[in-house]
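The numbers here are math on the coordinates, done by the rules we state, and not lab data. Note that the structure is a prediction, hence the values are computed from the model and not measured. Cβ atoms are built from the backbone, for glycine too; each structure is taken alone.
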Structure P
Amino acid sequence: MLSCGRFGRILCAVTGIIFVQCAANGQSLPNLFPFPNATGLLETYNTAGDSVSLSGPFFQSLGTNGRSCVSCHRPAQGWSISSDEVKLRFELTYGKDPLFRTVDGSNCGETVDTSTLAGRRKAYSLLLDRALIRIQRQVPDNAEFNVVSVVNSYGCSDSSTLSLYRRPLPTTNLRFLSTLMWDGRESSPQAGTQKITFATNPGDLLADLAHQAIDATDIHAQGSAPLTEEQQKDIVDFEMGLVTAQAFDYQAGP
């Protein structure tokens with residue numbers, strides 16, 4: 001029985017990296033392939049087929065900085081990221097994997113020094129230690145509050161643009177969502193999307209996911225051209241087909 005303890009966590013992360021790299025060859029992941037993690041085995045089932053395809057827009061670089069959806073949504077990490085796997089990627093690539101980009105991967109700002117390995121390790125410490133991505137949000141003109149001061153230990157002290165830190169949400173089990181994104185902004189008229197309701201579901205969810213794919217490519221991948229309708233549909237269909245759960249626990253069993 002494999003245990004993800006001191007050395008096992010490294011093996012878990014390596015396993016995930018190996019399978020993500022298979023995407024470059026257009027391979028697929030067998031349905032219910034067991035990925036080891038800290039407490040047991042994680043499995044994903046594709047309701048749209050007998051395997052999880054590792055090709056298509058979800059696995060392609062659609063922007064200008066080398067990132068793809070799978071940069072932050074890893075099969076072995078429950079379709080999100082973990083600090084253990086991020087640390088391994090950093091060491092294997094000396095901090096130059098596409099995940100490590102100052103647009104949102106660094107603790108603060110795009111003017112940080114990433115010219116050296118030590119500089120990159122410092123710049124991306126929140127990503128390394130907590131798997132957090134920085135999201136910058138403008139304070140709305142009609143906000144019912146005023147930002148009088150900002151104290152940010154990493155240097156992001158702009159009172160008009162607030163820096164928030166969060167881990168990427170899993171791109172699986174999406175059929176159960178009642179709102180999209182941590183703050184619900186991709187299910188809000190403020191973002192040009194719609195609230196998810198029983199009466200309008202699943203059309204509302206599909207439309208919101210397509211809009212989110214556009215925003216993610218534009219912001220996180222620094223896209224230079226909008227996604228085509230075909231690319232949007234492919235990404236949404238792929239995400240909607242994924243169902244993930246812990247299949248085995250070392251203490252509880254199956």
Structure Q
Amino acid sequence: MQIEGQAALVTGGASGLGEATARELVRRGALVALLDRNAGQAEKVAQALNAEFGAGHAIACACDITDTASVTAALDRAAAAHGPARILMNVAGIGSAKRVVQRDGSAAPLEDFVRVVQINLIGTYNVSRLFAAACSRLPVLENGERGVIVFTASVAAFDGQVGQQAYSASKAGLAGMTLPMARDLAQHAIRVCTVAPGLFATPLLKELPEAVQQSLAASIPFPPRLGKPEEFAELACHIVTNGHLNGEVIRLDGALRMAPR
């Protein structure tokens with residue numbers, strides 16, 4: 001699918017990998033809606049993109065991906081501004097680190113596990129199902145496609161570290177959902193793929209001490225540095241433009257395999 005002229009949705013578009021993905025989409029000529037709980041930051045990003053690439057290329061939509069009414073309202077607002085979307089980039093998510101047995105001997109709070117899975121896995125499915133239903137009603141493009149969905153998993157889906165039970169489970173759920181959803185939506189000409197990034201230089205990771213960042217970068221075989229958000233964005237956009245990519249989970253990690261801790 002050609003990106004230029006298409007309407008696209010980016011969850012988590014206010015920062016990090018989501019912001020980089022939104023920027024790359026706009027750079028390639030897409031009309032992008034940034035769906036994020038942080039409406040103020042999303043608006044700042046949208047204004048910056050419009051100032052750089054021209055008015056009307058980006059809008060901010062306040063959105064809680066776990067709330068169906070919130071997602072529906074965001075999709076409606078995006079469609080009113082840009083027309084029906086054919087591209088969905090699911091980038092929104094949160095991290096977590098909780099040992100099963102706490103230092104005081106108590107069990108980890110169940111609420112923490114539920115919250116991570118609710119946002120990362122169920123939230124992604126919620127947006128995707130609503131997008132797919134709307135996209136399935138659109139006319140088929142010249143290349144035979146209707147739309148493309150991209151999930152954001154993590155290498156933690158395959159080699160999660162100590163304390164990452166909730167995060168790894170949520171991201172493994174996305175990896176496991178990729179092929180069946182691709183098969184399910186094949187009848188509607190909608191492709192589904194997943195990117196599983198390793199260690200990336202996101203605002204959250206940059207909050208760590210410099211020595212810790214350097215140590216993490218050194219653990220990556222090659223190139224021995226943190227991934228750049230724009231590298232994630234480039235791969236996500238390549239999935240959109242490569243019509244034979246479907247049902248696949250792609251690691252983007254410099255050959256990294258995470259140690260137990």
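One of P, Q was used to compute semi-axes √(5λ) of the Cα gyration tensor in Å, and the answer was 30, 20, 19. Which one was it? Derived from the structure labelled Q.
Which structure, out of P, Q, was helix-only ellipticity at 222 nm (-39500 (n - 2.57) for each DSSP H run of 4 or more, over all residues; to 500) derived from, given a value of -8000? The read-out was computed on structure P. Starting from the value 60, 26, 17: which structure in P, Q was Cα extents along the principal axes in Å, for residues 77-172 alone calculated from? Only one of P, Q returns 60, 26, 17 for Cα extents along the principal axes in Å, for residues 77-172 alone, namely Q. Calculating mean count of other Cβ atoms within 10 Å over residues 29-36 for structures P, Q picks out Q as the one with the greatest value. With respect to mean count of other Cβ atoms within 10 Å over residues 85-92, the largest value across structures P, Q is given by Q. For distance in nm of label points 7 Å out along Cα→Cβ at positions 53 and 69, which of the structures P, Q scores highest? Checked P, Q; max of distance in nm of label points 7 Å out along Cα→Cβ at positions 53 and 69 sits with Q.
Assign the value 3, 11, 16, 18, 17, 14, 12, 7, 3, 1, 0, calculated as P(r) over Cα pairs in 5 Å bins from 0, in percent, for residues 117-204 alone, to the correct structure from P, Q.
Among P, Q, the structure yielding 3, 11, 16, 18, 17, 14, 12, 7, 3, 1, 0 for P(r) over Cα pairs in 5 Å bins from 0, in percent, for residues 117-204 alone is P.
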